[in-house]
1. Output the label of whichever structure in 1, 2 has the greatest value of distance in nm of label points 7 Å out along Cα→Cβ at positions 65 and 209.
2. If we compute distance in nm of label points 7 Å out along Cα→Cβ at positions 145 and 177 for structures 1, 2, which one ends up with the highest value?
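Each reported figure results from applying straightforward, stated rules to the coordinates on display, with no laboratory input. All figures in this text were calculated on a predicted structure; none of them were measured in a lab. Cβ atoms are built from the backbone, for glycine too; each structure is taken alone.
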Structure 1
Amino acid sequence: MNVKPDFTRSANRAETAPAFLSVWDLHAYYGESYIVQGISFNVHEGEILALLGRNGAGKTSTLRSIARLDDPQVTHGEIWLDHQPLHQMKSYEASSKGLGLVPEDRRIIQGLTVEENLKLAQIAPPIGWSLDRLYSLFPRLGERRTQEGTTLSGGEQQMLSIARALARDIKVLLLDEPYEGLAPVIVDEIEKTLHTIKEQGITTILVEQNAVRALQLADRAVIMDTGSIVFDGSAQEVLDNKELREEYLAI
């Protein structure tokens, strides 16, 4: 008899180092739909975590729950960032504690220039990310600082969305499908930027359908299936495990 392989052996395992961001027993709903079904995982400071799974697995809902957005509705669970209980906070309070979400649709503000988009997001006075530092990280944005943000190319808009999150001096960057619709050369550029952000000590959770690119970038991977975690381990483990990739990622 064939037995379905168990990939949960390392899921939600105890970590030897203290976690920087912890999600514990998180449950969330869209209306009557039970989307996130009691998941738990840890992320360490400066780590890049790829949150993967097929469409409908609950990845974006998990990001939105961490960011404390109203939809989906979190009914149970705890979220801790640097010893602070995000699960007791509103979205603006979680944002002020160092959480930055870059949504799939980027949310560039129409009618504002690149620089105005950044200044609107920037804390006053800026502590770690001045405009000069942001333009050094994203030279294209510096060249287009007076251009309306919504007229940028897709790749440049993604850069602006990431820069706008950094402008708030965040500790954790939540990225939802950052590679969608972008040419490989632009994806290369964004990945170089994410490496630089990692070197600055910023923690990143990346939701991405291009699983291979995400795994090549990430330190660790969490794979979700129908609202639950089926794997939690190193990104290299997933790249090396054909059976796991075929079962849950179709690659």
Structure 2
Amino acid sequence: MSRLKATHRVTPVNRTGSDPAFFSCWDIHSYYGESYIVQGVSFDIREGEVLALLGRNGAGKTSTLRSIARVDSPQVTHGELWLDHQPLHSMKSHEAAQSGVALVPEDRRIIAGMTVEENLILSQIAPPIGWTIERIYEHFPRLAERRNQEATTLSGGEQQMLAVARALARDIKLLLLDEPYEGLAPVIVHEIERIVDGIKKQGITTIIVEQNAVAALRLADRAIILDMGKVVFDGLAQEVLDDEELRHEYLAI
């Protein structure tokens, strides 16, 4: 079992040979004003791996995602972030996006007054190499049916699909999903799960923050659990599914 004391600072595994770290988060400390939110978080991910980042409300999950994406808040005061040998910690948010980081926020941020297709086209930083608009429609057939529809008139589930599709349209290296199932009916959750599973099969490195921990763990290879801004578990997703005591203590499930 890879459970860790909450006061223990974690050092990412030093992967070598054919199993190197593709993304590394090293001793990240982040603040919202005077509030100390992310307190020395460290982990690494292999290329193509899916990581479930879990914890109770207020544990620091979304703040960790936002720190990785280099958005203005929270403010990262210490630590390093490396993606495919690139130092994200020295970048602004737009530079991190150009380097292949895509954050799909909980509020989706669909652009009003534009169609589905216009939202997709606008999200592209450069002409796509792999994820063309037509390839996206192959993976999101419901969006293909609504390509000319004004985007904010889509259902909640369809807007979530569009938010994920917009991220893929940029030929990303690291996908950050913040509460992708929030507020969706169970039948739509299963549809989003299918889409995320398809993204996983495409080999896209992904971090999922999700209150529906069981759903996230079913898709993930590994899991990190945060408590009060610190890593208290770093191990296989299946370990969390199999450990009722761990789930109850840190996830209340």
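1. With respect to distance in nm of label points 7 Å out along Cα→Cβ at positions 65 and 209, the highest-scoring structure among 1, 2 is 1.
2. When distance in nm of label points 7 Å out along Cα→Cβ at positions 145 and 177 is calculated for 1, 2, structure 1 comes out on top.
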